[in-house]
Each structure stands twice: as C-alpha cells, then as structure tokens.
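Take a look at these structures.
Nothing in this text is a laboratory measurement; each read-out follows from the coordinates by a stated rule. This structure is a prediction, so every number in the text was calculated from the model and none was measured. Cβ atoms are built from the backbone, for glycine too; each structure is taken alone.
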Structure 1
C-alpha cells in the first residue's frame with residue numbers, strides 16, 4: 001500500500017477561508033515508489049510532510065498535534081475548519097485485513113503482463129477534520145471511510161499506518177547514543193528480534209545481561225576484593241550513617257529488562273571513533289530504515305526524509321539516493337534543495353512546489369513526450385538540474401552564450417544571480433526537451449519564465465550576403481518552419497523563443513555595437529591569423545570579415561573559430577569597457593534577441 005493522494009483544506013498556506021468539500025485547496029498525487037519535493041523556501045514542502053505526519057503519526061513517538069498556526073490565515077482572519085485527507089492505493093489483501101471495517105472498493109489500474117488493467121481493489125481513505133470554535137481547537141480523531149465522514153480508527157489500525165520520518169537538521173549523534181529513551185532503543189524495541197522469548201520467558205540478551213550483572217555484584221560482595229574493601233565498604237559506612245545500619249549498597253548494571261538493555265546500546269562503525277556528522281547521519285538513516293524491512297509486516301512501508309542532503313557531501317548524496325531507489329517495496333517522500341539529488345532522480349518522481357500549488361513532472365502532467373523523459377533521464381546532470389531551483393531559466397545551445405549573457409545582463413543593470421536566474425547550457429539544439437518540463441498538460445502556468453536562445457543558422461556567402469529564404473537550402477527552410485511552429489506552440493506560455501536575427505551569436509556580436517570589442521577579442525584569441533592582425537595605422541585588414549566568415553563557416557582548409565576562448569576574452573573586455581552603454585545595447589537590432597531573453601526571465 002502507498003499514499004496515492006493527499007488533499008488539504010485550509011492547512012497553513014493552502015487555503016481560501018471558504019470551506020468547500022468539493023474543492024480542496026491543494027491536491028498532491030504521489031507515486032508508489034520515490035517522490036521528491038523541491039522548491040524554494042516557504043514553497044510548502046514541509047507543510048505537505050507535516051500534514052501526513054499529523055494524520056499517520058511516526059514510529060518516533062513524537063508529540064504531534066494541531067496548533068492554531070496550522071489553520072490558514074488571511075488578513076488576520078483565521079479559518080474555522082481545517083481538513084486533511086489521505087488516500088491509499090495498491091493495498092494487498094493481507095494489508096486490507098488490518099482495515100476491514102474501513103476499506104472500500106474502487107477500480108484501480110493494475111499492471112498485468114506489462115499492460116494496465118482495471119481491477120476492483122481495496123481502497124482506504126483517511127479523514128482528519130479539525131474545527132475552531134470561540135478561539136479554541138476542538139479535539140478530534142482520525143476517521144476512515146469512503147463516505148466523506150468515515151468511522152474512527154482504532155489504536156491497532158493506526159499502528160499499521162505509522163510512517164518512518166527523519167527531520168531536517170537531525171542530530172544523529174545524539175539519537176544513536178546510549179541514553180534513556182534513545183531513538184536507537186525505540187527502533188530496536190519494535191523489531192521482532194527483540195520480542196523473542198526463550199523457554200524461561202527471557203530474551204537471550206536479558207539472560208546474558210543478568211549473568212553479567214550478577215558477576216559484577218559478586219565482585220563487590222567478595223570481602224577479599226579491592227572493590228569491596230576500597231569502594232563498597234566505604235560507601236556502606238556512609239550509607240549506614242546517612243540512612244540506618246540495616247541499609248547496604250548494591251553495585252550492579254541496573255534493571256536487566258530488554259528495554260533498559262537497549263537504552264544502553266549505541267550504534268557506530270567498527271574500529272572507528274569520533275565519527276563526523278555525515279557518517280553519523282548515514283548511520284541514523286540506515287537504522288531508521290529497519291522499520292521498512294521488518295519480516296511479515298503488513299502495515300504501511302513509507303519513509304519521509306526532510307532535506308536528505310543534511311550534513312552530506314555531494315558524492316554521498318548520490319550514493320544514498322541511488323540506493324534508496326532500489327527499495328521497490330517502500331514509498332519515499334523526500335524534500336531537497338540539492339541539484340545533486342535531483343540529477344539522479346527519475347524526472348517522473350519530481351514534484352515542484354511553487355506559490356500555492358504543486359506541479360508533478362510525471363507522465364501526462366507535462367507536455368513532455370516519452371522520448372523526452374528518456375532523453376532527460378540521461379542528460380539531466382547536476383548543472384542542468386539547477387533549472388528546478390531557479391526563478392527563471394535561460395536555455396542556451398553552448399558555452400559562448402553561458403559566458404556572455406551574465407555580462408550583457410549587468411550592462412543592462414540586471415543581475416542574473418540576484419534575480420535567481422539560471423543559464424542552462426544544453427550543448428545542443430535539444431532545448432525543447434528541457435523547456436517542456438515547465439509546460440503543463442492542463443494548461444496551468446508554473447510562473448517560471450523560460451527563455452530559449454538559439455541561432456538562425458542561415459549562412460552568408462564569403463562577402464557576408466545572405467540568401468533569401470526562398471533560395472535557401474532545404475535544411476534551412478525546414479528549420480524556419482519548425483521554429484515558426486514552435487513559436488506558435490509557445491504562445492500564451494511562460495516559455496519564449498528568442499532567435500538570432502542572422503546566422504549565429506558570433507556573427508551578431510560582430511555586426512553589433514560590440515563589434516570593436518569583438519574584433520579585439522578575436523585578434524587576441526587567433527593571434528596567429530594574419531588577416532586578424534591590426535595594421536600599423538590601427539585599422540583591421542580588408543580581408544578580416546572574409547576570413548572571419550570562412551572560419552565561422554568551418555570551410556575546408558580553415559581551422560574553426562575558438563568560440564569559448566573568444567567569448568571569455570570578449571566578456572573580460574566588456575566588463576572593463578566604459579564606453580558601451582545600456583542604451584546602446586538595448587537599441588542594437590543584432591543584440592535585441594539577447595536583451596529580450598534576459599528581460600523576460602528577470
């Protein structure tokens with residue numbers, strides 16, 4: 001069984017004051033396996049996790065209850081009703097036996113021989129509705145049923161629904177240390193291995209512990225031993241004076257019950273001492289996951305981890321997320337701010353939290369096609385995963401745009417970093433695979449502006465004269481048609497296409513108000529090219545443009561332009577320049593597409 005849907009009414013940021021049972025303020029669909037919630041601070045990730053915890057409770061026996069701050073508030077008006085619903089799917093017959101009184105029957109898509117078939121399966125629907133009256137929160141309990149009201153769950157049924165939860169900024173060192181009510185003792189106490197009893201009614205650890213405790217008592221009772229002469233007798237002398245002569249001290253290991261024994265246990269690494277936060281955190285996660293591996297367990301197997309990356313370096317993050325993905329019988333709900341983790345995730349497992357909604361990236365929710373999911377699964381690396389965490393993205397085809405756009409933005413008085421805008425270099429013309437992540441199948445907007453910057457790729461002759469479209473090559477005409485169709489498809493969306501007016505970025509820079517700086521950069525990078533050298537009078541040679549075109553066209557016998565070095569050199573010159581102004585850049589027709597792309601995302 002797994003959580004298939006969470007619905008919220010007037011819970012924290014998700015609300016409207018008007019309570020309408022037919023219109024939840026938030027609906028979150030979950031996958032059977034991995035679910036990764038991402039989004040900026042205060043985007044609602046923790047609210048989703050806490051809503052589930054409030055209904056299911058956790059194996060950690062935390063004190064969790066509704067507070068006034070959990071009720072949606074607008075303009076100092078607090079909602080009177082709060083409601084959380086959780087729907088479970090994939091319930092097996094053994095699991096359903098725990099909830100016979102509360103389960104309903106619904107048609108559910110079940111995979112049979114690789115195909116989805118509709119079958120009638122058990123369905124469990126939990127309801128938690130809390131009221132405020134006269135500024136008091138009215139106590140209530142979790143109910144279950146298919147009628148929207150349900151019947152109260154018993155304590156035994158609730159026990160089968162507890163989830164494993166690891167909070168953000170977890171103190172793993174403290175949780176795994178030996179102490180009263182330690183988290184480690186709670187974890188071990190629930191495992192069936194520590195519930196086994198021998199014929200004498202004792203757990204084998206209790207028997208071992210009692211023998212050791214008895215041996216220690218004997219050491220202190222032996223009148224010939226130093227323990228008795230120098231310690232026990234001295235203490236007894238004081239105790240008889242402090243209390244009375246009939247009182248005698250007893251040195252042993254305390255209670256030998258299994259709970260007390262487990263509280264004396266700690267967890268570490270063999271032959272290692274003073275473990276760091278990262279290692280302790282990984283140990284803690286491994287211990288918590290014991291709950292999900294209990295043999296013959298017919299309850300919920302679900303783990304929630306807030307900020308999986310806490311105290312973990314990037315490579316450790318990758319190892320852990322890839323290992324968790326192998327736990328096919330467990331449902332995971334994670335929150336993260338780490339591009340490392342999202343880069344290893346299946347795109348279909350990501351849920352973006354933004355504003356007052358959630359945007360799952362599973363199939364059918366976006367305009368991505370199946371081939372796009374396959375492509376992105378292979379090419380969505382750490383740098384490209386930044387697009388999930390940005391307020392806006394500029395998708396470019398190569399390094400030159402990635403190097404130059406931030407510098408041009410600063411000349412316009414804009415700072416891409418302060419605006420939390422990422423430049424995503426896809427190193428090809430496959431930008432649509434990335435852009436369509438933000439296009440929803442239902443037409444809703446994610447309010448994440450995306451600029452696609454691409455070249456026109458029409459080539460001039462050696463004199464810089466461009467052929468008219470009607471006389472252009474077949475491949476160029478096809479490209480123009482595809483780009484025109486794409487522009488129409490992107491109309492009324494937050495994804496915009498910005499096309500170079502002629503040929504490539506380098507050609508547009510050469511023809512723009514940055515021409516002088518561009519020529520300087522080109523001359524420095526290709527200092528061995530005679531045509532690019534400055535003459536004695538300070539002028540460039542007449543053959544400069546012709547040579548530049550040949551190199552940019554990669555004509556036979558010509559070494560190509562070193563685009564990355566050229567962009568880097570030009571960026572440095574532009575940063576130092578005091579002549580090129582904002583007005584010059586904004587008014588230049590060759591740079592207009594770059595200016596519009598930057599302004600769209602800022």
Structure 2
C-alpha cells in the first residue's frame with residue numbers, strides 16, 4: 001500500500017478596516033489594519049490501492065471559529081468523493097480576525113450583520129488551500145511523535161478544575177494539558193509538511209488590539225515556514241514547507257501565564273505572542289527527532305447530534321440515571337468573560353451572580369423541572385433556544401466527527417473543550433478502539449461552533465466556561481455517548497447513523513454603503529505624508545484609500561524593498577524583503593475625514609537585515625482612480 005499526502009496553503013484574510021473582530025465580542029474591537037495575515041493550511045491523505053480508496057482532508061485555519069456556512073460552501077466546491085465525513089475544517093481560534101461570516105446571528109453581533117466580502121475571502125482561501133493539497137498528492141512517508149510542552153499555558157479556571165475527581169486531576173498535576181503531537185510529512189527524506197497539536201488559547205493578543213493577527217499559533221507556523229522552510233506566501237510556486245499549529249482541548253488553557261490579559265511571560269502582548277509561538281514551534285521541531293513511522297489505514301465517521309434534546313444513557317451520566325440535555329441558554333458567568341484573557345460585560349461575574357441566580361432558582365427552575373435538571377445551577381440569562389425560533393442565534397444540531405490517520409485518531413468537536421472534558425472524550429474513544437490514549441486527540445473548533453464543553457463538576461462551579469456550556473450539565477455526557485457510537489462503528493467497520501444536519505439559516509447582510517475615497521486638497525493617492533526612522537523602526541504615512549476596496553488576498557498592502565547592486569534602470573533592481581504578513585511590519589489605516597484616510601506602514605528592522613538601500617511602498621486601490629502605489633525616498637540600512 002502506497003501512502004499519498006499533499007499540502008496546500010492560501011490566504012483567508014478578510015476586511016482589514018471597520019469590521020468587528022470575532023472572539024472577544026467587543027463592539028469597539030473593529031479592524032484597523034494588519035499585523036499578520038490569516039491562512040488556511042490543508043493536508044490531504046490517501047491510500048493508493050485498488051481495493052481501498054479511503055482518504056481524509058484536514059484544513060487548519062487562522063480563524064476565530066468555524067461556521068457551518070463555511071464548511072457547507074467549501075464542501076460544495078470540492079471534487080466528488082470529498083464529503084463532510086472525510087473533511088475536517090478546524091480553527092486555531094485567534095481572537096483577532098474579522099467576523100461577520102456566520103449564518104447564526106449571535107456571532108455577527110459586532111459586525112453590523114453578515115459580511116459577504118469577508119465570508120467570500122475565507123471560503124475562497126480554504127477552497128484554494130484544499131484544492132492545492134489534492135493536486136499535491138504524491139507518495140510520502142508519514143511520522144508521528146508525542147511530547148510535552150510547559151510554560152506556554154495556565155489554567156484560567158482553576159476553581160472549576162479542582163472540583164473534578166482526583167483520578168482526573170492526577171492526570172494533569174499542574175492543572176494544564178502539556179500533551180503535544182506532531183504529524184510530519186516527508187518526501188525523499190525531506191520535511192514538506194507538519195501538523196502540531198497543542199491546547200492553548202490563541203489569545204496572546206488582547207481585546208484592545210485592532211490589527212488582524214494570527215496570534216501565537218500563527219506565529220509558530222510563520223516561523224517554521226518562512227524563516228526555516230523558505231516559504232514565500234506571495235510566490236505562486238507551491239511552497240517548500242507547510243506547517244499548521246492546531247488546537248486540542250484548549251477550553252480552559254490560557255497563554256497569559258499571569259492570568260491577566262497580555263501578562264505573562266512579559267507585559268507586552270506582541271512579545272508574549274512571539275514567545276508562545278516560538279515555544280510551540282521549538283516543541284514541534286524537537287519532536288521531529290523522536291517521530292516514528294505512521295502506518296495503517298485511513299477512515300472516518302460523522303454524525304449530527306441534536307444537543308438541545310438528547311437522551312443520555314445512564315452509563316454516560318455518572319449518576320446511574322438517564323438525563324436529557326436542554327435548549328441552549330447562556331449563563332451570567334458567560335457574559336462575565338474569561339478574566340484571564342479579557343473581561344466581558346459589566347454587571348456580570350464568574351461564579352455567583354445573586355440577581356440572576358435568584359431569578360433562575362425561584363422562577364424559571366421552579367416552573368420547569370426539566371429545565372432545572374438540564375441547566376441548574378446555571379444563572380440563566382441568554383435564552384438562545386427560544387430566540388432561535390425568531391431568528392437563528394446559535395447552532396443546535398452539531399456535527400461530531402472521528403478521523404483515523406493510521407494510529408492517530410482525531411475527534412472533531414465544534415466547541416471549546418476543557419482539558420478534563422477532553423480527557424473523558426479521549427478515554428471513551430481510546431477504550432473502545434483499543435488505542436493508546438496519546439494517539440487520540442480532541443480536535444476542538446472543528447466544523448462548526450456551539451461554545452464550551454465542561455465536565456458536570458466544572459459546570460457546577462459556573463465559571464466562564466460552565467456558563468458558556470449552552471446545553472447544560474449533561475452536554476459532555478451526550479458528546480461522550482456520541483463519541484462512543486462513532487468509535488464503535490469505526491472499530492467494527494460499519495456505518496453510523498448520520499443524524500439530521502442543521503439547515504443553514506438565511507443570512508442578513510449588513511446595510512452597507514461602499515466607501516467613497518478622495519485625497520486631501522493638493523494631494524494625490526499614495527503621496528508620502530511623513531517619514532521617520534528612530535533606531536531600528538522606520539515609519540511612513542501615505543494618502544490612502546479604504547483597504548476594503550481590495551483585500552489584497554494573496555497579495556499585500558505594503559512592501560519593504562532593497563535595491564540590488566545591478567545596473568538595471570537608474571539604480572539596480574528592487575527586491576521585496578518584507579510584506580504585510582511579516583512579523584516585522586504593521587499596516588495601520590485610519591480615517592481623517594468622511595472620505596479621506598491615511599495608511600501608516602511600520603517596519604521594525606530584523607536583526608539579520610542585510611545592509612543596503614531600502615524603500616517602503618504602499619499599494620492601495622481607490623474607488624475613483626483604481627490601483628495606485630506610494631513610494632518613499634530610498635534610505636540606507638547600514
């Protein structure tokens with residue numbers, strides 16, 4: 001049997017200006033430019049035999065979340081044979097990406113509604129990456145390794161974690177999950193692709209940041225691909241190396257080691273992002289030496305679970321009795337936010353909320369014993385279930401998926417799973433399949449989104465994660481029951497009942513007036529307004545147009561160029577040395593009037609910058625004149 005593997009990467013960056021960011025849910029967090037671009041990284045696996053055409057496709061996206069609409073549209077564009085069962089689309093969970101790409105209204109609350117431009121950019125990019133991976137399928141050797149990574153995550157919900165039984169807590173002595181996994185792809189002895197799994201929130205960048213950023217996991221991929229693999233994201237040729245840093249059960253894992261937003265290991269969010277990303281990349285690199293060949297079949301199963309009304313059998317509930325999940329309701333603790341990563345709304349707190357606790361206990365639960373059994377002791381605030389009948393707010397029927405790549409098993413959950421909840425899901429699958437626990441991973445943030453998954457014990461604490469477990473105390477038990485059914489079907493080689501997928505709601509695009517661009521009096525688009533160099537930082541401001549006129553997907557809003565020593569033209573050829581995806585650059589846009597704006601490009605010289613003559617260029621597109629470019633005067637870098 002010949003194993004085939006392919007890789008692909010594509011830009012999925014949406015609207016860089018005046019678009020609400022998804023993740024923190026803050027109305028004031030509207031995009032104002034780009035720190036690093038967002039990408040989809042796809043990995044295809046197939047078996048080249050006459051009797052077995054099973055195959056799987058994994059796409060890891062620099063996105064806050066995955067929406068059901070994205071998945072459905074991407075699947076519609078893929079060739080025959082690629083279905084929701086053998087395609088997993090998962091998010092790194094950056095909180096600094098443009099929103100507005102959901103069909104369910106709750107997630108478009110700070111974007112003014114559905115944003116067709118951002119949605120199209122994401123769908124087009126994921127599809128391009130997937131098709132590139134399929135076109136790249138070729139004989140390859142796969143390898144797998146596990147390890148541990150510390151000093152990157154902290155448990156932001158320790159009070160809830162400590163309520164778990166000692167057997168579970170003993171599995172995580174430091175209350176974090178340090179488990180790392182690396183799947184590497186080699187051709188002719190050369191590394192060409194890799195996926196690294198490690199659970200940590202992608203929230204090193206805080207809710208005060210308004211630049212699009214792929215955060216710590218994006219930096220890890222950037223470091224490995226561009227600085228070590230030589231990959232140039234603007235090069236039309238296939239990349240030499242594609243690496244993704246994916247999530248597992250990161251629900252209560254914060255990268256803010258001091259349990260304050262933007263704090264730990266330093267007090268600088270950019271430096272924290274770099275350090276967390278560097279440590280993940282170094283972990284992945286170290287695992288290469290420990291990897292062993294990954295062989296065995298490919299397989300997959302998927303089912304759709306109606307979480308709002310699932311009967312959970314006694315063997316999964318833990319108390320020997322059957323229970324039912326409930327309609328989705330957000331708790332007061334959910335609106336409080338996870339304080340380690342960013343506070344939520346005023347008037348709410350994690351744990352006790354006396355007003356909402358009293359109303360829920362004495363009114364709602366007193367009138368509805370079924371609701372009490374499903375949701376108590378949650379202080380009910382946001383009744384998403386009833387609201388869904390008026391306007392779809394959240395997803396109730398969710399896909400649960402199980403992929404097999406040799407001895408590696410990925411359980412796709414469209415939610416944020418805490419480490420102990422993940423442990424119970426992993427044990428459920430491993431015990432049935434007979435797999436090593438380390439070879440079973442929970443692939444959180446996959447194929448959709450329904451908020452958090454906590455253990456019943458953690459749920460009772462009603463910290464942020466418990467308040468965000470929308471379907472109640474028995475939600476994890478329902479997922480374990482479903483995981484058991486998938487694992488049994490996979491083990492026995494039989495199909496599983498698909499269930500009923502949730503139909504996509506109709507979208508309500510925001511009311512939108514296209515931007516009108518004009519330069520200030522006496523100026524033209526692209527004119528340099530200012531230029532300064534202080535130490536290792538160069539800053540240039542230009543007369544700008546609205547960035548959303550052209551998202552520059554697969555291109556760049558800026559370029560830093562170095563002049564060569566040739567004799568072409570009047571001063572040699574110019575070579576691009578940085579663009580708007582580089583860690584060393586920032587692109588900021590700001591309005592200066594109803595139709596005027598500026599673009600500010602900052603380049604922080606890397607330590608290995610080659611000496612020579614450089615210039616900074618800004619590439620825009622106005623609604624009046626079309627494409628234009630602004631260029632600074634050349635400057636020397638000694």
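I have 17.2 for mean count of other Cβ atoms within 10 Å over residues 118-125, calculated from one of the structures 1, 2. Which structure is it? Matching structure: 1.
For structures 1, 2, calculate distance in nm of label points 7 Å out along Cα→Cβ at positions 54 and 358 and state which one comes out highest.
Working: 1: 1.5; 2: 5.8.
Greatest value across 1, 2: structure 2.
When semi-axes √(5λ) of the Cα gyration tensor in Å, for residues 30-237 alone is computed for each of 1, 2, the one that comes out at 48, 26, 18 is 1. Source structure of the calculated read-out (FRET efficiency 1/(1 + (r/R0)^6) of positions 86 and 502 (r between Cβ atoms, R0 = 35 Å, to 0.05), 0.95) within 1, 2: 2.
Of structures 1, 2, which gives -9500 when helix-only ellipticity at 222 nm (-39500 (n - 2.57) for each DSSP H run of 4 or more, over all residues; to 500) is computed from the coordinates? Source structure for this number: 1. Set 1, 2, criterion mean projected area of the Cα convex hull in nm²: the highest-scoring structure is 1.
A value of 15.2 was computed for mean count of other Cβ atoms within 10 Å over residues 102-109; which of 1, 2 is the source structure? Walk me through the intermediate numbers first.
Working: 1: 15.2; 2: 22.0.
This value belongs to structure 1.
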